[in-house]
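Only the coordinates and a few stated rules stand behind these numbers; no lab work does. Nothing here was measured: the structure is a model prediction, and the numbers come from that model. Cβ atoms are built from the backbone, for glycine too; each structure is taken alone.
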Structure I
Amino acid sequence: MIIAAIRAALKKDFESFQQASQQTRQSGNDEQSQPDGKYDTQSTEANYLADGQARQAEEIAQAASCFEAMETRDFKTYHPIDLGALVEMEINQQSQWFFLAPTSGGLEIQVENQEITLITPDSPLGKQIIGQYQGEQISFPVAKILSIL
């Protein structure tokens, strides 16, 4: 269910960046955008922006392919946190959910009315929780690992 929600969010982001790139490139190449003089760079700037948006769409497509191949694991309370773990943590007296993913850190998804934030093993939080167990605490942010699914 989580992987499906991630795929759907990435697909939506991909389509958004792809459409923005196409529209930006189109506007950068239409008659109104043609330079009026040698210092008019509107068309060039629009094409640079379109290139950046197309690169972002490609990065999202690569991330989506990582999740296509990703197998879900069934974590037990005695398993250490690893890639694919859904982790509930108490931070500032509030419960927050994180999914340890291979890519797309920072992406937020909704599953069964619960917000889940993707983190990667290379992120500061990911580095602290990987290998930890339910009930353990981390130092920054000060948090307790409530459950691992």
Structure II
Amino acid sequence: MALRRGFFFWLLPSAVVLPLWLVVGWIVSDAGGWALAWVLIMAIPSVLIGQLILTLLIRSRGTVRHTRTVSWWDVAGVGVWHILTIAVGFFSEVWFWPLLIAATLVYLAVFWLSLRQLFQEARPSVILRRYTAPAQTPDRVVVVEEHRDPLT
């Protein structure tokens, strides 16, 4: 429960921390000028906007807002995406492109998973449909008429 709650509170700050890590990673790894151009033009905006979209989708779910905990699927998906984003920030010449492609694919999977969970929670449940279904009329109707004597 603490891990899921920690991820809930980590979602919004990670939208700033992860792009910042890409700049720090560029400095630490001593990557070239083209890598800096890529970080400034492509990586920072896409990670920032992508994380904000994921945060919006995840926090829009009623169960997440009520319990202030994300699902285990969110923990797994967002966790893997963050690890891959951090790994991309090391700018390894051998692993850069495979990690970047993997991070992109994992982001897309987490995006669709979050949408699926949101729509799944937004539709009416079976119990709600059972009790709000229109009433069916029975085949036989029994009518009881009572007559009262007005003098009594």
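Structure data summary
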quantity: Test item: distance in nm of label points 7 Å out along Cα→Cβ at positions 76 and 116 calculated as 1.0, pick one of I, II; calculated: II
quantity: Entry that produces 16.8 once mean count of other Cβ atoms within 10 Å over residues 60-67 is calculated, selected from I, II; calculated: I
quantity: Label whose coordinates, when helix-only ellipticity at 222 nm (-39500 (n - 2.57) for each DSSP H run of 4 or more, over all residues; to 500) is calculated, return -14500 (choices I, II); calculated: I
quantity: Value 1.2, calculated as distance in nm of label points 7 Å out along Cα→Cβ at positions 12 and 108, assigned to which of I, II; calculated: I
quantity: Per relative contact order in percent (Cα under 8 Å, 6 or more apart), the highest-valued of structures I, II; calculated: II
quantity: Ranking I, II by distance in nm of label points 7 Å out along Cα→Cβ at positions 4 and 52, the structure that comes out highest; calculated: I
